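Derivation of every value follows stated rules applied to the coordinates shown; laboratory data play no part. This is a predicted model, so every value here is computed, not measured. Cβ atoms are built from the backbone, for glycine too; each structure is taken alone.
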Structure 1
Amino acid sequence: MTAHSAPPHLDRRALLALGGAATLGAGLAGSGVTAPRPAAAQGLVQPDDPAETVRLWPGLPPGAPASLPREVIVNRFTESGFQDRIATGIGTPAMTVFRPARPNGAALLIIPGGGYVRVVIDREGFECARHWAAAGVTCFVLRYRLPVDGWADRSRAALQDAQRALRLIRATAAAYGIDPARIGVMGFSAGGHLAASLATRHGEETYAPVDAADRLSARPDVAALLYPVIAMAAPHSHPGSRAALLGASPDPATEAANSPHTRVTTGTPPTFLLHAGDDPAVPVENSLMMYAALRAARIPAALHLFETGGHGFGLRRTEGLPVAAWPALFDRWAAAHGQM
């Protein structure tokens, strides 16, 4: 296969337009991004965001509307008590790169949640990337397009971004010190739906190839799905994610086609699932359905269910709970599959 040169990296101005550095909020004036208060003003000691951000598409993303949405970054510090940014209006999908001091050859494409109406930057993105980068894993946090923003094929826009991101990581593996056979995906909530869709639909042609990277496989080598949205049909669907992705009244065939547990094949990678039984947003049956489908297809899979934990806990909201063990559980599982 033809080697692919590294994708274009954003300069400082473009990075700020993507909301890349919260502590540089003053520089966002006039960019269309709502800047959060600097971390120091909030009494926080917040590490700087990485300066390395990789655009997914050399030109406009597939199916772009006449006017691209304008990205807005909001910090929900007042409600959460910690840096907790969300992004909406994503017109230039990208990956933020977290390079470890000593790469161990593994990589993770991290896909935060947000109900397909926002992307949760910190809690399910940057915080997890810092954690695994400290262990030697090169991490790429995906900021993907949202189906509600007028893309021509709303149900495929985010999947197009996920496929393209995985291919770009694989195409530039040597430059990052990555083994191209050790690239995993980790997704949370609606990001778990996107990660599961990538794991089950990686071979589906969702966009016209744009360069040599698109000749490469988009299959992740392992998938980790944390409190994932899986079902698109009642009674176990997450109504908000379903409506954002498919519209108000999708037909049963569309629901089934976009429910990853119906798309599991022998090409689906080994999968790690984790859910809390008291999740008030995404019923635990979503993980149970996915696990059952993986078992039926004889795909190696691990399912961890915890009595308590709620939803959206990431790494931060687990203190004092048994679910706090989940990163170590994932590490051991991934290592058993030669990925960590």
Structure 2
Amino acid sequence: MDIATRPVPARTERDLETTLGSSWFRAITRINAELVGATADFYRAREVSPVLMPVTVNSVSSPMGLGSDSLPVRVDLFGTPTYLADSMQFQLEFMLRMDLPGAYYIMPTFRGEDPDSSHLNQFFHSEAEIAGGLDDVMRLVEGYVTALCRRFAESPVAAEIERIAGGLDHVLDLASRPRFPEVTFAEACTLVDPACVVDRGSGVRVITREGEQQLIDRFGGVVWLTRMPENSVPFYQATAGDGTALCADLLLGLGEVAGCGERHTTRAATERALTGHGVDPAEYDWYLKMKELAPMRTAGFGLGVERFLAWLLRHHDIRDMHLMPRLKGVPTWM
């Protein structure tokens, strides 16, 4: 189906009446329900535990790195300055110290930067942390994504997905792949147009969204981008000892759909990373103490639900994935 003919109410017309009458949002509702059920089934089979989390944090995670452009959302909570959760990764690491082999949740994430076709201020994160390293969590993400694809291809919503996306070939293709291709950051820089490799200063080099799309096309629709420069990723990603980080981004659809990485095991390694990234350790005292009292090798990932659904439906704008949108500068009707 052509994008222009899809039954998506324009964001400027998004209100109670148009949303209630939209076949698009009825489909989104059913697809969301299938994703949540499939996620629970996937992790139950692997003895990865669901956990309950608050929506506020004292220690933000995503903006903490020289190469990050993510902004935390600060609020006043009963007179105490705090932040809406940008990720609960640190708390998932804490939960593993409760004798869990793995922990996961699906919950809202809040960011302060301006929204666009591939970024939201409030989106849903499917996040997990496991005991193990980078390779372990990459295999977990591959298993999760292929399990979701199989579930969608076989579920009652398959016909709706096929109608909107114009087919299920992309879903069946991913469902059948035992492994996804991988390319290191250094290799990727030689494969994309030079203009797609940007230096943000302080030696921080990143690949632009256009560069991500070039990699997706080159590798047949999906690819892991691995071993980014350690100073271009958040401080909590473990390092390989050669100037690169033990992390990987899964590129699919609009770009990065999932990001994963291995964490520093000890307090000393985490403190060195904080210093190297120019991050004040004061707000991370509890995190550092946890690493001191209970050092543990863990790795985790976060998958953006709306970005995954945009790929699933072959849709061009992530802002159309929400029934109840929360966009910066746009008043909500409920």
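Below, the figures for the structure above:
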{"item": "Answer label among 1, 2 for the case where mean count of other Cβ atoms within 10 Å over residues 247-254, calculated from the coordinates, equals 24.8", "result": "2"}
{"item": "Identity of the structure behind 0.15 (criterion: FRET efficiency 1/(1 + (r/R0)^6) of positions 55 and 175 (r between Cβ atoms, R0 = 25 Å, to 0.05), calculated), options 1, 2", "result": "2"}
{"item": "Entry that produces -10000 once helix-only ellipticity at 222 nm (-39500 (n - 2.57) for each DSSP H run of 4 or more, over all residues; to 500) is calculated, selected from 1, 2", "result": "2"}
{"item": "Source structure (of 1, 2) for Kirkwood radius over Cα pairs in Å, computed value 19.8", "result": "1"}
{"item": "If relative contact order in percent (Cα under 8 Å, 6 or more apart) is computed and equals 20, the structure in 1, 2", "result": "2"}
